[in-house]
Structure 1
């Protein structure tokens with residue numbers, strides 16, 4: 001099972017949810033060779049609930065996952081900011097993710113994010129897979145958190161954007177943190193745009209259909225991380241396209257129409 005642990009289903013946080021764009025993303029993920037992805041949408045994105053309501057209505061549920069028409073397996077999740085600076089990932093059953101998102105409603109604006117310890121306490125109430133997103137991203141302070149908090153993470157995000165910016169440095173820092181904490185690395189592209197799919201991903205020995213099944217394989221080391229030879233150009237090209245599409249939207253245009261039909 002080829003799985004990307006960190007992806008987004010919308011172009012950007014402040015852009016309205018587009019079912020057509022999300023369908024296109026999932027189709028492109030399958031075309032890129034992925035079998036599955038974790039949909040770690042930003043917890044404070046516009047229309048967070050709409051994303052999962054659409055998925056629940058239009059895709060086939062199978063245990064903790066959903067299958068698209070093309071056969072791509074989707075693990076629900078979200079990416080959550082903490083007050084100290086930095087992002088975390090939770091992956092779980094859709095109903096659990098939606099309940100956690102509702103609890104975060106008072107803490108979705110910058111300046112009101114939950115401190116890591118309070119967020120960690122909430123996370124431990126739910127059967128979710130908990131990860132540290134791109135720990136060394138500029139502006140984040142996850143590696144500086146107290147060690148007892150760091151040890152609650154079940155995996156560390158080997159992030160495609162960071163690898164594209166500084167591959168050897170990112171690999172070195174992430175391996176050192178992994179060794180220090182005794183926590184596995186798992187790869188995520190961090191894409192909002194289809195060109196980035198496949199730049200980095202995990203190859204699992206078996207197909208997982210539940211969060212527990214995914215956790216078992218990660219904890220057992222029953223997977224490997226693969227990166228593409230074109231990782232840097234994929235990430236850079238995706239970034240350029242994302243900026244262009246956001247500009248079209250900001251100017252009042254239909255970015256989906258331009259992207260999918262060139263009109």
Structure 2
């Protein structure tokens with residue numbers, strides 16, 4: 001049976017990044033043999049609300065932007081855990097940006113994506129089970145958030161067949177098919193850019209149609225004038241790009257608090 005693609009694999013647009021300034025306050029631990037970034041909320045009483053964070057191709061282990069975003073979510077009253085399914089091998093070790101391949105001449109981007117997708121397919125479910133066993137209590141609620149490469153793990157967690165999370169969100173997604181939206185059974189927040197070759201306007205409209213037809217609970221946050229990656233890798237020296245990045249994150253926080 002056909003399952004049309006709505007969000008394509010990460011492309012060269014995913015190789016662009018403006019490093020953000022700040023000192024991460026979280027630390028690294030190991031869960032299910034996978035390196036994990038953990039950021040704690042201001043009060044231990046808030047640790048019964050847990051966010052599972054699924055990174056984009058820049059990963060989490062050496063990517064300050066992702067760590068700072070996890071810290072922000074934690075500061076809003078969540079325990080945040082981010083998986084390093086790239087195992088210390090994020091894309092920026094191989095290519096600096098879409099125009100500069102001198103970091104590693106001959107780097108096979110497609111092979112790199114396939115390798116890490118294959119690992120994540122088996123590692124993510126084990127990581128979630130181990131995380132819940134270590135940090136979960138009967139009253140604990142879970143949310144999921146993912147960017148680009150991380151979007152399908154968000155949608156898997158929100159599917160009818162999953163008991164992983166009660167709410168989720170993604171920003172500028174990749175690797176999504178119509179079935180991800182047909183199977184979505186829990187509230188979903190979509191943070192989207194005007195210019196996104198991975199999740200273009202027709203795909204976004206089709207996702208809206210599917211969610212509406214399925215009578216799902218969802219919200220689409222759309223920003224003009226920005227590109228794929230805006231929620232995580234934008235230029236913070238540009239006032240508008242800073243605004244949309246911060247508005248994306250704060251919107252996700254409000255969505256999570258509403259349903260947790």
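Only the coordinates and a few stated rules stand behind these numbers; no lab work does. All figures in this text were calculated on a predicted structure; none of them were measured in a lab. Cβ atoms are built from the backbone, for glycine too; each structure is taken alone.
For mean count of other Cβ atoms within 10 Å over residues 113-120, which of the structures 1, 2 scores highest?
Top value of mean count of other Cβ atoms within 10 Å over residues 113-120, among 1, 2, belongs to structure 1.
Looking at structures 1, 2, which one was mean count of other Cβ atoms within 10 Å over residues 145-152 calculated from, given that it came out as 27.9? Walk me through the intermediate numbers first.
On the way: 1: 14.4; 2: 27.9.
Value 27.9 for mean count of other Cβ atoms within 10 Å over residues 145-152 corresponds to 2 out of 1, 2.
Output the label of whichever structure in 1, 2 has the greatest value of distance in nm of label points 7 Å out along Cα→Cβ at positions 25 and 105.
Working: 1: 2.4; 2: 4.6.
Top value of distance in nm of label points 7 Å out along Cα→Cβ at positions 25 and 105 goes to structure 2.
Comparing distance in nm of label points 7 Å out along Cα→Cβ at positions 65 and 137 across 1, 2, which is largest?
Values: 1: 2.4; 2: 3.6.
Going through 1, 2 one by one, distance in nm of label points 7 Å out along Cα→Cβ at positions 65 and 137 is largest in 2.
Just checking, which of 1, 2 has the largest value of mean count of other Cβ atoms within 10 Å over residues 49-56?
Details: 1: 16.9; 2: 25.5.
Largest one: structure 2.
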